[in-house]
Structure P
């Protein structure tokens, strides 16, 4: 499988600071991005391993015929070259992501 979904483990609240700590523990430096309700990303891929956490709102990624809905604290890893698209939820979204 070219993606991995990891739900928040319930250890503390999935705040931005908590997510940043998890990135730091892996030696990763994330960047932040946000989008408004209903915004869409057409299908694309990356040349790097993408590590993404939802920190506010929601977003649904479409990968390999699966709809993967992320909420605060949920993590999605995509291997290089994995085609994916996304639709932002009704409250918008803020995510942190880094490349491996």
Structure Q
């Protein structure tokens, strides 16, 4: 089985383009390749209730759940808007990610 590659990487600034968190921005903390999902800081947070303990006396915790990778887009800082990402091969043979609209490297 081949491994699927995505154009969103850990550390990218992304914007949610659909769903209940539409318009919110955050940094990608983790990319789950097998599920095609990403964990974005401050997006898709839920409250879970657990039995109170000494570590957590309140009995509730806030977790950040992953969202599907198709629901996010990488933000182009030159346009300050979500943009599509492509690849370009330099003359020395290295492959870099670029924004398709502006041509700037990611």
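Readers should treat all values here as calculations from the given coordinates under stated rules, not as data from a laboratory. The structure presented is a predicted model; accordingly, all values stated were derived computationally and were not measured. Cβ atoms are built from the backbone, for glycine too; each structure is taken alone.
General remarks:
- With semi-axes √(5λ) of the Cα gyration tensor in Å derived as 19, 17, 12, matching label from P, Q: P
- Label whose coordinates, when mean count of other Cβ atoms within 10 Å over residues 8-15 is calculated, return 16.8 (choices P, Q): Q
- Source structure (of P, Q) for relative contact order in percent (Cα under 8 Å, 6 or more apart), computed value 21: Q
- If helix-only ellipticity at 222 nm (-39500 (n - 2.57) for each DSSP H run of 4 or more, over all residues; to 500) is computed and equals -3000, the structure in P, Q: P
- Origin of the derived value 0.2 (distance in nm of label points 7 Å out along Cα→Cβ at positions 16 and 32; candidates P, Q): P
- With mean count of other Cβ atoms within 10 Å over residues 48-55 derived as 20.0, matching label from P, Q: P
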